[in-house]
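Given below, in the form of structure tokens, are the structures.
Each value in this text was obtained by applying a stated rule to the coordinates, not by laboratory testing. This one's a predicted model, so the numbers in the text were calculated from it and none came from an experiment. Cβ atoms are built from the backbone, for glycine too; each structure is taken alone.
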Structure P
Amino acid sequence: MAEVEGKRVITVDDIKTVPMDFRFPTANQAKHCFTCYNEFYKCIAEKGEGASECQKYAKSYRTLCPAEWIDKWNEEREKGIFVGRY
């Protein structure tokens, strides 16, 4: 990131998105979103809260999934009714 007058400036080169996942080749990324969300919580369950290696999954699901879905899944996880494994 570049700095201008003491402030960090984000350039186009700094912005990254989720890389292609060949398990999900079609345009509809719903399953990819759901899988990334589950992989994040699986990683947290296996490696503990705050594990740095889990952040790639968090970035992926936050990029791919609509906020409404994430909110709904988080509520379902809190209630113990989430359909995913983790």
Structure Q
Amino acid sequence: MTIPVKETTSIKLDVEVKAKAKEIFKELGITMGEAVNIFLNQVALHKGLPFEVKIPNDETKKVIEEARKGINMESTSIEEMIAEREHMNNA
């Protein structure tokens, strides 16, 4: 059995994103390095990113921006959501 050769890599990360990710990795019981290795193995396996990455079209960009600004957002109460769920289950 051969031991894989390891290499140290330096990357620049968003501080807040890194901290949030580290907390998740801690809950999963893995290190940041192990998580990066899992990601890189998946990239190699899929021969690309292991998830879809898209550039949104103009209409989608507009809706995203409106949502961020709270424009055209519908306010729904818990009661309305429960009623809608029950209606869907009974349909």
Fill in the blank from the handout: Computing helix-only ellipticity at 222 nm (-39500 (n - 2.57) for each DSSP H run of 4 or more, over all residues; to 500) for each of P, Q, the value -19000 comes from structure Q
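Can you rank P, Q by distance in nm of label points 7 Å out along Cα→Cβ at positions 39 and 63 and just name the one with the largest value?
Q
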Practice task
For structures P, Q, calculate distance in nm of label points 7 Å out along Cα→Cβ at positions 7 and 31 and state which one comes out highest.
Solution key: P
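Going by percent of Cα pairs over 15 Å apart, which of structures P, Q comes out largest?
Q
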Problem - distance in nm of label points 7 Å out along Cα→Cβ at positions 47 and 71 derived as 2.9 - corresponding label from P, Q - result: P
